[in-house]
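K.L.:
Just below sit the structures, each encoded as structure tokens.
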Structure 1
Amino acid sequence: MEARAQATYVRISPRKVKIVLDLIRNKPIDEAIAIAHFTPKSAAEPIEKLLKSAAANAENNHNMDRNTLYVAECFACPGPILKRIRPRAQGRAYRIEKRTSHITVVLKEAE
């Protein structure tokens with residue numbers, strides 16, 4: 001039995017999100033939320049919100065015990081890229097790619 005939560009189109013690069021996800025993988029849910037709360041990265045805020053959502057899904061939808069939950073899987077996939085133009089010298093333009101992420105967290109009960 002597993003509970004999952006997914007945040008789509010988060011306006012942070014997947015590369016930056018994966019740094020925080022590596023910190024919480026295979027941790028108990030309460031410890032993972034604490035790590036996300038106190039990590040000074042911009043990706044930590046949506047990840048903390050996602051962990052709380054996954055824990056609520058586990059309790060309410062799957063009747064799982066919150067005390068035995070741990071982060072079984074967590075990954076970030078690239079979403080669509082917003083392409084923007086930056087004016088440069090002599091009439092040229094450089095492209096700026098504003099990347100998005102789809103973040104998924106899967107919780108399971110420890111044996």
Structure 2
Amino acid sequence: MKTTVDIFKSLADETRLRLLLLLQGKAEFCVCDLMQALDMPQSTVSRHLAYLKKNGWLHDRPGGVWMYYSLKKELPPFLQAQLVLIITILAGNATSLADQERLASYLRTKDHTTCS
């Protein structure tokens with residue numbers, strides 16, 4: 001079981017919080033989708049996703065050359081409580097809203113046969 005310290009460390013970064021907010025809608029996204037939403041390079045996004053996965057937040061699956069990420073369906077109660085708090089406090093934040101808009105705009109024009 002992850003310690004409380006590890007869980008809070010996983011939340012102690014703006015990029016990881018932004019990723020959790022993007023993934024909270026029960027959706028699965030390719031790393032390339034999340035890169036566009038955050039306007040960050042693949043290496044940065046992948047590193048933060050790996051950190052969240054290591055600390056019990058995410059599920060991943062390979063899909064061609066990309067990985068797809070989603071929130072774990074059954075988060076432990078402590079993680080679920082933290083996620084509810086994050087969403088309640090940050091979902092209306094200007095940065096979060098801008099991320100959601102960039103993601104939505106990208107997905108409207110994305111070629112769904114490839115991820116680039």
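None of the figures in this text is laboratory data; all of them are computed from the coordinates on show. Just so it is clear, the structure is predicted and the values come from calculations on it, not from any experiment. Cβ atoms are built from the backbone, for glycine too; each structure is taken alone.
K.L.:
Here helix-only ellipticity at 222 nm (-39500 (n - 2.57) for each DSSP H run of 4 or more, over all residues; to 500) has been calculated and equals -18000, so which of 1, 2 was it run on? Mind showing how you got there, number by number?
P.N.:
Working: 1: -11500; 2: -18000.
Clearly, the read-out refers to 2.
K.L.:
OK, next. If log10 I(q)/I(0) by the Debye sum over Cα atoms at q = 0.10, 0.18 Å⁻¹ comes out at -0.34, -0.81 when worked out from the coordinates, which of 1, 2 was used?
P.N.:
Details: 1: -0.34, -0.81; 2: -0.27, -0.91.
Label of the source structure: 1.
K.L.:
Kindly point out which one of 1, 2 the value 0.10 was derived from, the read-out being FRET efficiency 1/(1 + (r/R0)^6) of positions 43 and 91 (r between Cβ atoms, R0 = 25 Å, to 0.05).
P.N.:
It must be structure 1, since only it matches.
K.L.:
Also, quick follow-up: Computing mean count of other Cβ atoms within 10 Å over residues 3-10 for each of 1, 2, which one ends up highest? Show your work: numbers first, answer last.
P.N.:
Working: 1: 16.5; 2: 12.9.
Once mean count of other Cβ atoms within 10 Å over residues 3-10 is worked out for each structure, 1 has the highest.
K.L.:
Given that relative contact order in percent (Cα under 8 Å, 6 or more apart), derived from a single structure, equals 41, which label among 1, 2 identifies that structure? Please list the in-between numbers first.
P.N.:
On the way: 1: 41; 2: 33.
Checking each candidate, the match is 1.
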